[in-house]
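Colleague: The data blocks that follow each hold one structure.
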Structure 1
């Protein structure tokens with residue numbers, strides 16, 4: 001992970017809080033936040049010159065993943081709270097050979113795809129045995145696994161497990177998102193920059 005002393009999100013009472021959501025009275029150690037990665041105390045740096053950010057409290061060795069983990073958790077929280085997800089085109093396709101040896105392909109659109117789709121339900125970190133997606137969203141009768149990737153992407157082994165079980169999965173790529181983002185940046189990237 002890339003080291004980042006400037007952390008945009010702090011964790012307070014199991015909810016992610018962006019630095020911009022704090023009041024001036026919550027600056028410094030009065031923010032009541034801990035690092036999303038290492039769960040140690042954060043302080044809110046809210047000066048007049050530099051963009052506001054969280055930092056590990058004095059005397060605490062900064063961890064390397066606070067910014068990335070905060071972005072990852074905030075994206076999951078955004079999808080779960082809004083009950084919206086970026087759903088790409090879902091297409092069912094089957095191939096077969098006829099009696100003359102000709103190959104035929106049949107396709108059916110299950111969902112036409114859109115950047116922001118209301119979902120019926122969004123479950124965080126729901127275990128499916130050897131697979132634990134970041135979220136599972138339900139769209140009608142269809143369950144779709146959602147992975148939010150900031151530094152860790154779906155690898156070949158996990159992809160094979162998903163495919164062998166016939167599970168639908170989308171991966172939202174937040175790897176290039178600026179670490180000094182504001183909530184509107186996160187929302188834009190979550191709902192408009194996904195990949196299937």
Structure 2
């Protein structure tokens with residue numbers, strides 16, 4: 001990925017030097033200034049919400065939330081592994097708060113536990129829910145709009161909630177549908193193998 005970005009940057013810089021050599025340095029400086037300002041704005045937002053998430057963990061509220069949602073997550077991920085469900089619940093909670101970095105370690109650990117128990121469905125479901133990413137508070141997008149000078153950066157709250165809710169529901173339903181079809185196909189194939197074995201063992 002770093003190599004790809006480096007190539008893109010070099011090609012863009014070469015094109016800029018050919019098209020407007022005098023404006024190249026000014027554009028580099030102004031772009032660096034905007035990048036630094038954006039990084040500081042995002043850093044402030046991440047510090048607030050990551051700190052909030054840490055408070056939830058240390059106060060035990062995150063664990064209580066995981067226990068309250070255990071019946072739902074058991075059905076959703078089709079597993080009885082309590083530790084994996086706690087990790088998955090923490091991952092989904094961090095996604096709800098719109099924290100892009102916090103859910104990753106929790107999601108990786110939960111997926112590893114799901115795969116250890118050969119629960120591919122749970123790993124797939126967690127992947128789908130992370131990809132669709134239901135967000136109650138799109139903190140990253142709001143911080144980006146605020147840094148860009150938006151007069152009402154939180155206007156995206158309702159559209160983001162509705163869009164991510166629909167995408168999460170659609171992704172989960174599609175996975176349930178395809179998993180059911182795959183299970184039926186596997187059962188038919190296994191039944192066909194048993195019949196074939198029975199025919200081959202029949203005495204001539």
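Colleague: As an exercise: helix-only ellipticity at 222 nm (-39500 (n - 2.57) for each DSSP H run of 4 or more, over all residues; to 500), calculated from one structure in 1, 2, equals -27500. Which structure is it?
Modeller: Of the options listed, only 2 reproduces it.
Colleague: Given structures 1, 2, which gives the highest value for mean count of other Cβ atoms within 10 Å over residues 107-114? It would help to have the intermediate numbers written out before the result.
Modeller: Numbers: 1: 12.1; 2: 19.6.
Once mean count of other Cβ atoms within 10 Å over residues 107-114 is worked out for each structure, 2 has the highest.
Colleague: Once FRET efficiency 1/(1 + (r/R0)^6) of positions 43 and 67 (r between Cβ atoms, R0 = 30 Å, to 0.05) is calculated for every structure in 1, 2, which label goes with the largest value?
Modeller: Largest one: structure 1.
Colleague: Another question, if that's okay. With mean projected area of the Cα convex hull in nm² as the yardstick, tell me which of 1, 2 scores highest.
Modeller: 2
Colleague: Something else about it: Assign the value 4, 16, 11, 11, 10, 9, 8, 8, 6, 6, 5, 4, 1, calculated as P(r) over Cα pairs in 5 Å bins from 0, in percent, for residues 19-74 alone, to the correct structure from 1, 2.
Modeller: 2
Colleague: Assuming 0.55 is FRET efficiency 1/(1 + (r/R0)^6) of positions 27 and 91 (r between Cβ atoms, R0 = 41 Å, to 0.05) as calculated from a single structure, say which of 1, 2 it is.
Modeller: Of the options listed, only 2 reproduces it.
No lab work stands behind these numbers, since they all come straight from the coordinates. Just so you know, these numbers come straight off a predicted model, no measurement behind them. Cβ atoms are built from the backbone, for glycine too; each structure is taken alone.
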